[in-house]
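Every number here is computed from the coordinates shown, using simple stated rules; none is lab data. What you are looking at is a predicted structure, and each value in this text was computed from that prediction instead of being measured. Cβ atoms are built from the backbone, for glycine too; each structure is taken alone.
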Structure I
Amino acid sequence: MGSSKASCTVSLFQLFIVVCLVFQCFARVHADLSATLIVNASDASGKPIPETLFGIFFEEINHAGAGGIWAELVSNRGFEAGGPNTPSNIDPWSIIGSGSLINVETDRSSCFDRNKVALRLEVLCDSKGDNICPADGVGVYNPGFWGMNIEQGKKYKVVFYVRSTESLNLTVSLTGSNGVGNLASFVITGSALDFSNWTKVETLLVAKETNHNSRLQLTTTTKGVIWLDQVSAMPLDTYKGHGFRSDLVGMLADLKPKFIRFPGGCFVEGEWLRNAFRWQATVGPWEERPGHFGDVWMYWTDDGLGYFEFLQLAEDLDALPIWVFNNGVSHNDQVDTSAVLPFVQEALDGIEFARGDPTSKWGSLRADMGHPEPFDLRYVAVGNEDCGKKNYRGNYLEFFKAIRNAYPDIKIISNCDGSSRSLDHPADMYDYHVYTNANDMFSRANAFDRTSRDGPKAFVSEYAVTGKDAGTGSLLAALAEAGFLIGLEKNSDAVEMVSYAPLFVNANDRRWNPDSIVFNSFQLYGTPSYWVQQFFSESSGATLLGSSLQATSSNSIVASAITFQSSVDKKNYIRIKVVNFGTNAVNLKISIAGLEPNSLQLSGSQTVLTSANVMDENSFSQPKKVVPNQSLLKNVGKDMNVTVPPRSFTSFDLLKESSNLKMTGHESSSRSSI
């Protein structure tokens, strides 16, 4: 019996210990779920955020331009992507009809000096006789970029150049992907004399039906030889009428970018200099642009989206253009500094094209293209990720001296990272690129806390979470990036500009993963990373408020506060942004100091980006699975208790009473909500 009593005593003691441990654990967990954010909203505490802080970076990658934002439906419209005498290289063009009915090859008989390749069709059949053509004719078709999106009632301008040895009877039509169905068509007829020389043909097709996977056909039933070149099909309905796909550029406009960096990226460098983007080959009439093979991302571009169009896009988005040009360095070869002056002159000519008087050599070409007024080019970047290359610094200095002398107001961006040390060469800004895992990205919220404020400012021109954390655009990646961006916002006295990369991916050609906006010929959606950027669309030119976060688990929560004026209702707001990177909800007490009594409206809004699983993504079937959700925030005051969900990004928009508070002079217009 005594033995049993001792055992009971031990059990009670053990139970007591367990209860104590559970209580302590509960206390610790409870402490981890609480935090206090103190915001100083007085005018004296605010610091101006650069007008240019948040923008976008466009690179021709993933068919972002060709087959993407540039609305041209025809792929390889000039047949230049292939070579002479090899019909298979006219890809994606295909032949309609057997070899006994039609022979198709390329030759160099085009009327355009810079793109001499044309397509020669020798039609061996006829509408009568022994060798009769099929009823629908023979010829060629182009499926575009994984199918042409043709929509009922919309108009499509088809342009091409044609020459013929015989009378011409050529049908231009839009059909289904298998050639069946007539969405729209037009017949071009004329005598042999009419088409004995190269002739430009234009026609407007109106779609009778919708088909997201269409193709363009050019067919005939007349024997003879026909040459075709520069075949284009463009919808008339483009963004501001300038040739851009409206839905894709509309998503960019929703970000309210303050700048657009273009056209790359590695696209600017090329694997070899012979394939680098050279601006002079991408301007002038589209028919005369030779196009080039982008050997970094391994596809042909006709360069319909060229230097002029990039400048036009920036203007259409009310964003400042940042032109990245080649500095004589590619991935595999480079020009010695002693021989780099032709590249320097090319850069100077490019600036003159953008900014020069319409009577100047290159400014007159811009005027001829329909834009006599100069573009607002204030920034140039000398190369991309070339700092470690042998000749970069020597080449850079040649560019810097020449541009500074000719255009002293232009800000020049170096490829060399100056965040942790002083640059050994002059620059107005320096590039900072970071692709990393989610935990590391989130930890970089403090990356610029100790960066010198005296030297050149940082341009965080490429950032993204990559690898397994990213999936093809996960919530986890977006939250880590949100924490990083809050850190950049709070360090905007050292960081001048920020842009995500890459911006676009055509789902049929994913060369890089992840990306901000995913699309195909007719669908599109934003990844969670895209929606994170919308939280910051009001920050450029706003006022950063002083804030202090006290949290028992400070490594999983970051926050910032700004004040801004909405461009929608012209009212003044305080926006508090909080990223909870942890797995537990946080009870957050918000205390706002420096305000007059009754200076806040009693209600505001709360916008939350989260999902059931941290690896959740959006898709064509569920484009809004992970998007911000806005709700009413009640009982707004200078002291509030709110709950921040686990694995979430939340913003609280508090409307200020305009009668009691005035905006400081450096605050600018922006939208009040996502």
Structure II
Amino acid sequence: MSLNDGFYPSKGKHRSVPDYQKIKQCDLEQLFEKKFRYQKPSGTNKWTLPSSDQPLFSDFYQFDALQGLRTQLNAVKSRLNDYSTQEWSAHTNRRDPSGEVTWRLKNETKAEFVTVAWCKFFECLHRYPLIKSPVINTLHLCEAPGAFIASLNHYLHSTYKEDEIQWRWRSTTLNPYYEGNALNEMVTDDRFIFHTLDNWLFHKDLTGNLLNVTNIESMAARCAADFQGKVDLITADGSIDCAAQPDCQEEIVVRLFFAEVFSALKILSPGGNFVVKMFTLFEACSVSLLYMLNCIFHQVHIFKPATSKRGNSEVYVICLDYLKDTPGLSRILEAIQAKLDQPNDTMVIPIFARSHIPQDFLMQHEIACRLYTKMQSDAIEGSIYSFESNDRHYMRHLHHLRGLVSDTYYHRYKVKVLEDRLCLVNKEATNKALGFFVPVYGGSYTERENLKHGDLLKQIYCLRREFNQLEKCLSGATTSNYVKDGAKVLKLRVARGAPVKSLQSSMFASEPILLLRLRILDIFDMDPIWQTAPKCHLDDKVLNYLPPSENETYHAAQRKFFIDLLELIDENRPQSIVFHKFLFLTHYSASVLLFLMQTVYQESNFESKSSQTLTLSKISTTDSKEIKEVINLLKDNQELGIHSLFEIKELQKNHFSSVLIQHNNNVLITCFRGMLGEEAFPRPVAIAPNVTNAIKEPPAVF
């Protein structure tokens, strides 16, 4: 009997108090034993890949039983549509039985860079023979912010002696330093990445995008060179935000799954192991993918760790002992590569024909789907019950269960304290706060959908409410001036990558402010970063920074401006230059600015409150050799554009970046105030005619 098996105390007047001791033991067993293993047949019924004469990716089909499960689960999930996202999230966090585990690891054990992902992977490492030896090479896909790596380090030092461990690792993720990557599609937390940069692969284009086949091939070449072709373990913890379409998570993420699996099968050594996070497994494309993995790995398991939130769909597919020489595999990898090479292909068509999926595999797969669907449904039902009721016995039960779960986690997985010197990164660096948190309007899924297609002024008022919260968080923030380090000599280390088409993110402004910009762009045709009308005064000359033309990229616009700026400085040697309401949001612009502040001018002054200017004064008396060198670099029009002139560590996590972030924050906040303030949009009953031109037309509803 378990609260999560559909047993809830009745709401009647004479309800009885259940036996919570028995329930706790049942819950505990269920939490730690959410496992499933495919039983592979042998002999003539052995599961095999299709022969060369059978087509791949040929027909679309579905399995009725699995689609029925999908409908059932979506019906349960739809009951959450009217709950406020923030309130529901806070509620489920409070009643999460494993919530104390993370707290203890951080505060009691003081483990390195602990997150929920850290806890989940630590469970995987203990429950399955993923690590066969302390001499190991690993690759981690979609790994930001790096918790799997920190968890593996803790596991290795808890299991083996220090002098036995010979571990080399590489990792990849969407590059948080590349401004063309969408802010809402990547993890920007770089506290671990920054201090381990040499181990991260962002590929030739610097995007870190795993959906690009060229990037996968370059990653395979890099691993072959760095590890002499031997990779023992690959993990893939990727996902895509599906909040706008929660009922289509599997279809939205399937292309990423194929990219992760394709990367692993190309790079993993024979006998190696693979761990990939997946979600619901109802679609035929997922079924065929799981069948393929069963054909080419000795064992395939599905595991939902105890520290994985019970109400979500995530599971980890554990693949053990790679059979790399399986006949027919190379043909399948070529077919997957061809599909990934087509950017608009959703890849929902299954790899194999329906007739090639054995009935005994389908039966096992359906059992697994029913098992995890019931677990998730029961968890959601339990959360709804506790949210709507005021059952003190039930809440006391959850409190005791949390302690029991953390004790069991520590006992089962033999959690030990790791010496600070054995950590990968200085703990002070990874423990630094990410920044300020802004309580914004979240509303329920239903409210957000209605708002999306509703009155435009209501959308603007919601943006204004979020803006007001931002202003409160930033009140009192001041910008200190950058003090030039006279002893410091900058060395040019040019990094190139794919030219940024449009500015999607930045590490030189606070994330809540950048997120508000994206929401403003959903409504307005005007981009706040150009609303400031940025310009630069060079003594008596004025140079305007113009937005990209219709067919021009953001990179081309900034390249043109900074070449013109440096040429004017070189020709006229102005004693001062003044940037007016100018945003330095890219590593390109920030590196040019650092060059001017450190090499060309002796003094700098940020005035971010009223005039919002940056003044560089007292030009150096040295010759213009350095300026000409930078101009020539910027003019060198190669296929890959310049991303920055200096190493990342010259531009991030220092006094220069802190000053620049405050400056950019202040300029953007002032711009938002002008766009969203009462002066711009008084409270009319209807939208005034002069407002409609500044606002996008509402989306059509079909």
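For the read-out Rg and Dmax of the Cα atoms in Å, for residues 348-595 alone, a value of 20.8, 65 was computed from one structure; give its label from I, II.
I
When distance in nm of label points 7 Å out along Cα→Cβ at positions 204 and 332 is computed for each of I, II, which one produces 4.8?
Structure I accounts for this read-out.
If Cα extents along the principal axes in Å is computed to be 83, 66, 54, which of I, II is the source?
For Cα extents along the principal axes in Å, the value 83, 66, 54 is produced by structure II.
One of I, II was used to calculate helix-only ellipticity at 222 nm (-39500 (n - 2.57) for each DSSP H run of 4 or more, over all residues; to 500), giving -13500; which?
II
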